[in-house]
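Visitor: Just below sit the structures, each encoded as structure tokens.
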Structure P
């Protein structure tokens, strides 16, 4: 027996309402982002591996454990993109767009990480993200968070989430805090998980993000970042909070929020929910002022976020019913040509229309019900003679004769 083919583990096919939910999220976010001045961008789903190793950071779980990396037939090492920011910034540099700053860009598409599949987490997943480049003002952070807030509100899920924010400080503050963490964790080095032992000297801030219970017990008494912030960093964060307050955007300060990628500085934020179990982050991002220069471009401030489409789809309220088709039913072969032409006329009016190609009238009406058609148009020999068609309301059962030449106008006014 031939083995039944299945999708690869950690992937899914998007069909019907599931596809519509994804499309609804993307369309809603794109419409709102357009009002903020964002322009669309699309980048390849794979890049040179260096694009991600250089930006995401060698100490991150993504680079260390999760990337789909392979050599192509030319011997070049490439990686399926695990996130969208690095590829977007690479595209900005490659295409000389740094001459046109500031830039506001929005993208969406599949990402890939080799993870243990669970609710809201897949190996191929979909993100929509925004990147605002070239603006260093703290109110750019406020605007970016406000955009995310407005998207979640339009999708009907904002009240299911909590906005958590933190500051990761500037370079000086991070270096001071980094040393304080090394001094604190070193005496407990043997009690740390293997991952955290590896991070201790390379990027001790990532220990704060550990999910290991032993690590979390030690983290509880670790030094607080706010005690190591310089005046510049404290002032920047205060202005972000003031801006959010002025817009009545509710938030909680989470001093342990560091985000999973090495390139963040200053503002970091996450919209989290308690309705999805362990995978509670639905939209997250932060500021990354040094990332562009790290990739070989000019020193450029930047901030952005990405939302997980699968996770948001799980939170969405029921969508309004999508368009219901019109079923065109030829009664006999003589009427087929007339019915086919009518079908195309209705489609020219952007009316969803289905023509029944085979079966008796009963079977064709059953198909109309199966596809949840709103109306059925029936044309047979008698209707051809009188130039009238029977239009049946499939919800009420009511039937009406309408001149064939007037059907397009008639149905356009009804639907």
Structure Q
């Protein structure tokens, strides 16, 4: 899997596979890869026997809401009873519940929680993670979230790419004046850039949130401050968010569940990557999934993510999302592997260091308890990671199950 990518269209179904191979790691990077028979004279301080197992790049998670306070498990029963989301909001639930919990949590509490979730991601084979803010909706809490993500990046072995999503929703106090709220968020750009708190700026372009015109102006300001841009686009209504992602040169357009045919055409002709979040549709019980099959067939570079968050996709298990991508998006195993490695890396600006097993890249490698690359999407709902290597160091090893005691 040495493609530099992003890998687009039909090429996503062409996976480079090397049988009976050896990988050499030196100083935290891939130093050599080739046939095992050609590696007989190579000396190594330590070896890992992966005979009969699948070895791949570490998984890359291109869209998460990692830093948040509280949880919302009580809402699941309400949703199952058919209680409308607006009513859940009126009862103090929904995104505003998470906003309140995040505002009330200390930076230390948020960091401890984020590190816990990162541990789970690492155990499931993820080695690079994008983390969004967006559960503060005020200057103080948004900065708190961004600082937590920065601390987590310093403390945890996983690499974290931070995204400022202050424009995630309109807080109640600005419901009738979203322009003022956007101005407050954009006024933070200079400080965030100066403190190196985020690489990207994101906005939720959707009915009842921010319009295409508002999003365009906001993202343009972000670009003027030197940020890369992303867009939560066309999740519920086809407003033209996909087209806007292309127009603004966004590194990715995310969700895209109801992207228009014109939007898909423009996406395929652009360098913008479509980040698809099938776990959200699955968890919310929706019949509509992003038209990833059509996107790839028309030439788009597609990535896949969990959309890990406390309200609409509560899982750190990207392997499970790979299975959903096979079952609901009708993607092939080869397409799925490109979507969670090389394309996901490019969707967060890390394609030069992550997402493929290539000489000179970071030695982020996973050994799987699987005989081939087709097995993971097929055998769903469990953790197949045997050994996770980050920057050349073993980060996770599956614990052996103790043998069953014989009856005495």
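Visitor: If mean count of other Cβ atoms within 10 Å over residues 45-52 comes out at 9.0 when worked out from the coordinates, which of P, Q was used?
Guide: Q
Visitor: For structures P, Q, calculate FRET efficiency 1/(1 + (r/R0)^6) of positions 5 and 53 (r between Cβ atoms, R0 = 35 Å, to 0.05) and state which one comes out highest.
Guide: Between P, Q, the highest calculated value is found for Q.
Visitor: Where is mean count of other Cβ atoms within 10 Å over residues 181-188 largest, in which of P, Q?
Guide: Comparing P, Q by mean count of other Cβ atoms within 10 Å over residues 181-188, the maximum is at Q.
Visitor: In addition: Have a look at P, Q and say which one yields 26, 12, 8 for semi-axes √(5λ) of the Cα gyration tensor in Å, for residues 149-204 alone, as calculated.
Guide: Label of the originating structure: Q.
Visitor: I have 15.2 for mean count of other Cβ atoms within 10 Å over residues 69-76, calculated from one of the structures P, Q. Which structure is it?
Guide: Matching structure: Q.
Visitor: Out of P, Q, which has the highest value for Rg/Rh (Cα atoms, Kirkwood Rh)?
Guide: Comparing P, Q by Rg/Rh (Cα atoms, Kirkwood Rh), the maximum is at P.
Visitor: Could you figure out which one of P, Q the value 1.5 for distance in nm of label points 7 Å out along Cα→Cβ at positions 37 and 101 was computed from?
Guide: Source structure: P.
Visitor: Suppose FRET efficiency 1/(1 + (r/R0)^6) of positions 157 and 333 (r between Cβ atoms, R0 = 41 Å, to 0.05) works out to 0.90; of P, Q, which structure was it derived from?
Guide: Of the structures listed, the value fits Q.
Visitor: For relative contact order in percent (Cα under 8 Å, 6 or more apart), the calculated result is 22, so let me know which of P, Q that is.
Guide: Only one of P, Q returns 22 for relative contact order in percent (Cα under 8 Å, 6 or more apart), namely Q.
None of the figures in this text is laboratory data; all of them are computed from the coordinates on show. Quick caveat: nothing in here was measured; it's all calculated off a predicted structure. Cβ atoms are built from the backbone, for glycine too; each structure is taken alone.
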